[in-house]
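J.: Okay, got some structures for you below.
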Structure P
Amino acid sequence: MINISLCTDENFVMPALVCLTSIFENNKGEHFSVYILTDGISEKAKSKFSRLADTYKQDIYIKTIDKRCFEGLSVNERFPVSMYYRFLLPDMLQKEEKVLYLDCDIIVRHSLKPLYDIDLYGKALAAVVAESCDDIVFENTLLLEGKYFNSGVLLLNLEYWRKNGITKKLIEWVAANPDKCSLPDQNALNKVLDGSVVYADYTYNFQEWWFRDSLVSYMHYSKWNEIRECGKDPVVVHFCESVKPWFAECKNPYQNEFLHYANLHDFIGFKLQKRYGFTYQCANFVDRIGLKFRYWAERWQKNIVKNIKIS
């Protein structure tokens, strides 16, 4: 038995369904108990999770949480209050020893068993370092001893959390440190659990920047070859940037695999969207033209100044 949890609101039901479809398709020998944490989703959404469970003969439970404990904490358009729901997993799953939490913007391509079997004795969780973990801004801002990790894939030791009151500590830290909440839930997890983390292999949370040249800027060169090799066949692909795989503009090389799972079942109701509308595209075009004009204008100005003869 593998315990899985996703946290969602109505807006992320479709990605959650796609994520679970990829898990079930690529782990057919496993039985899962899936816990969906939400502050309330529609009956239509609930029926979709039920149909998915029936299709794969898996267990999916909808757990409605009380989000009042998060009132006043840092949120924004990109990071809604649902990002904090994972903090409540120890309380919502009282009988479970551990659970694998996954963000909804993820697909799973191979077995999750090796990740789930990681030994967490004496540790709070297992996680993968963040795509910018060698950028000392995070370590210096939070005064971390360990490496900064990404919160999109977390194997949680629920007994450790309950014994050490981790949920309360996380909420208190976010409330007391709004100036350090550029990535609210992730920064809180890194700070509060510093020193209690098992670092898993890149393959279990392969992140967006690692497909790009950004790798060179934010990761130590000693890691480049291993990361690039891992990117050829990762277990978990995390679409953690703003242009998600359900947008036509997505450039992630694994977008086609996301689209495959998204279109596998009609009841998911997937439709490819445009991230940027016509107005935005026009403004972006004008902006690019403006930058080019400014570049040539500056060169022209320099040539004029260079050719001026001072008598």
Structure Q
Amino acid sequence: MTGRILGTGAYVPARIVENQELAKLVDTNDAWIRERTGIARRHVAEEETTSYMAAQAAREALCQAEISSEEVDLILVATSTPDTIFPCVACEVQKAIKAANSVGFDLNAACSGFLLAYQTAQAYIQAGLYKTILVIGSDSMSHVIDWTDRGTCILFGDGAGAVILRAEEGGLCFHAAHSDGAGGGVLTGRSRHRKDWEEPKHMEETFLHMDGQRVFKFAVRSVPEIVEELLKQAQMKQEEIDYFFLHQANKRIIEAAAKRIGAEISRFPMNLQEYGNTSAASIPILLDEWNRKGLLKRGNKLILAGFGAGLSWAGSLLEW
């Protein structure tokens, strides 16, 4: 048994922060940000919480899948920015969507979180424990950003994405994942909640810290490696993959990874220009966008790959 994606959903906050607005906070400009990251704007939560965004994305996925919340057996939420330590975001989603017959819990693997949650869901389905699973990536990265740090504040945005998996016979399903705790110091952060992002305060111990150059090198190396590992498992060639959905961190990372993989950049969907890096939400938001535009067809072979703090990286090869 494998979990087939029946429906997708996404939610991003209404508040849009253009690159020009960040120029009022740090020494930067629109051209500088676009050239180095490909990002033009991002959505920032004001009243929205991580659990609210997750629940909204979940509702969209349920609606598209044409199933009721009572049919959901398990809710998995990948997040590193929960509203509270407990109750977990998954339980808040369960309450919000009235999924009374489900159990839920959160996973924290930063930007790799959605992939690891997706793989966890597939393992439960293959074990025969659950039939219908809601997998969500939701993050409020604006809560952990130092808006005076040019190296990080230009990169991140907030949002949530969700998929509904339903157990079916057959289908492609290959996974790979790795961690390197020894390298974790290049990307660290402590969760906090702050609404006054427009008036930054210096609370250095709570902000996200990143060695951008080392993270870039890690990502450019790890993505092609995980793709090669998946292709080897599936006994397939990269030419047989229709699309590569990578974590939307930086346009340069995606372009460099595509070059190393030897695949045309046209097979690497991107929407980071509109949303920035939404951490665990980036891949499901992109999947939902392409799905709703009718750009994904049944039978398409996809590789999803994420990378992030931990250090961690993960990938899955699946048939749409």
Structure R
Amino acid sequence: MDLVIARPEGLYCPPGDFYIDPWRPVERAVITHGHGDHARTGNHHYLCAEPGAGILRARLGADINLQTLPYRERLSHHGVTLSFHPAGHVLGSAQVRLEYQGEIWVASGDYKVEADGTCAPFEPVRCHTFITESTFGLPIYRWQPQAEVFGEINDWWRANQTRGKASVLFCYAFGKAQRILHGIDASLGPILAHGSVEPLNRVYREAGIALPLTQYAGDIPRNDPLLRQALIIAPPSAGGSTWMRRFGDYSDAFASGWMRLRGTRRRRGVDRGFVLSDHADWPGLLWAIAETGAQRVMVTHGSVNVLVRYLTELGLDARPFVTEYGDEDDAPTAAQAEA
């Protein structure tokens, strides 16, 4: 019996009668992490890893019916033993381990294998069947050490300061923004945050994650001299909006794993691209899959066919698994873009 199957509502566990990251409202939703393509409104009951509670309440509403479970602690439901294990993706992200009648499945959610200090690092979980993401499942995707990327961001920021330009860095508001804040040299100058970023910074700080002091960008007058020394963290949706006019002369950049592809920076229309992703690269995916010991691998969202073919050549039972998951985060509304 398959412990997880695809239904119109999402990934369903038949013996447990619950869904994992459903994309349509259901009675019982097990949530791997708080990004918008995995955690959606409308479910009657939510279960997540304990460190992710603050994020889910901040994004879905303080009054959601939410139950939490510490990492590695087990919960039995209809004969299915469920536990959460760190995925290393963002604060509170988890892999879901399911055990039923001696069979063990693990649903990865999104994950990365390089620890970054803003969330619990990825832990491989032994299983018979592994459901893995493949967002960057092509051999071209190989990340440089993140410390080098943070050094490049620092250098870009310094160079802009010498030219009297504000430095606007676009990145996803949840996860990527906090990872950058944790990794850069905050002594270089003031750091401002977009209105969609600052509330999430507070959640991270409340969880004990060390982030430098940030100011809400909307509190700084237009063309204030402080802006010419500042690093401004903003979501991609802010690019090209009227919100950007307050910074006068600025240089902009985008931090994403997609910057690894030629032409992406040009299509984004930014001055600089930094290759930084909260997902595993090609070597990371292969390492994580091997560490599970799984003989069957279900591959979801991303470069599915390439990874399936590669794993099949290695002798694994690999197959695609259709889901409705998307990029690293949901796109903010137009109103949020102006915040």
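J.: With FRET efficiency 1/(1 + (r/R0)^6) of positions 101 and 269 (r between Cβ atoms, R0 = 35 Å, to 0.05) as the yardstick, tell me which of P, Q, R scores highest.
T.: Ranking P, Q, R on FRET efficiency 1/(1 + (r/R0)^6) of positions 101 and 269 (r between Cβ atoms, R0 = 35 Å, to 0.05), first place is P.
J.: Can you say which of P, Q, R returns -9500 when helix-only ellipticity at 222 nm (-39500 (n - 2.57) for each DSSP H run of 4 or more, over all residues; to 500) is computed?
T.: On the way: P: -11500; Q: -9500; R: -6000.
The structure behind it is Q.
J.: To which of P, Q, R does the computed value 24.9 (mean count of other Cβ atoms within 10 Å over residues 13-20) belong?
T.: Here the read-out was taken from P.
J.: Can you rank P, Q, R by distance in nm of label points 7 Å out along Cα→Cβ at positions 85 and 237 and just name the one with the largest value? Intermediate values should be presented prior to the final figure.
T.: Numbers: P: 2.5; Q: 5.4; R: 3.5.
When distance in nm of label points 7 Å out along Cα→Cβ at positions 85 and 237 is computed for each of P, Q, R, structure Q gives the biggest number.
J.: Now a separate question. Can you say which of P, Q, R returns 1.0 when distance in nm of label points 7 Å out along Cα→Cβ at positions 109 and 125 is computed?
T.: R
None of the figures in this text is laboratory data; all of them are computed from the coordinates on show. Since the model is a prediction, treat every value here as computed from it, not as a measurement. Cβ atoms are built from the backbone, for glycine too; each structure is taken alone.
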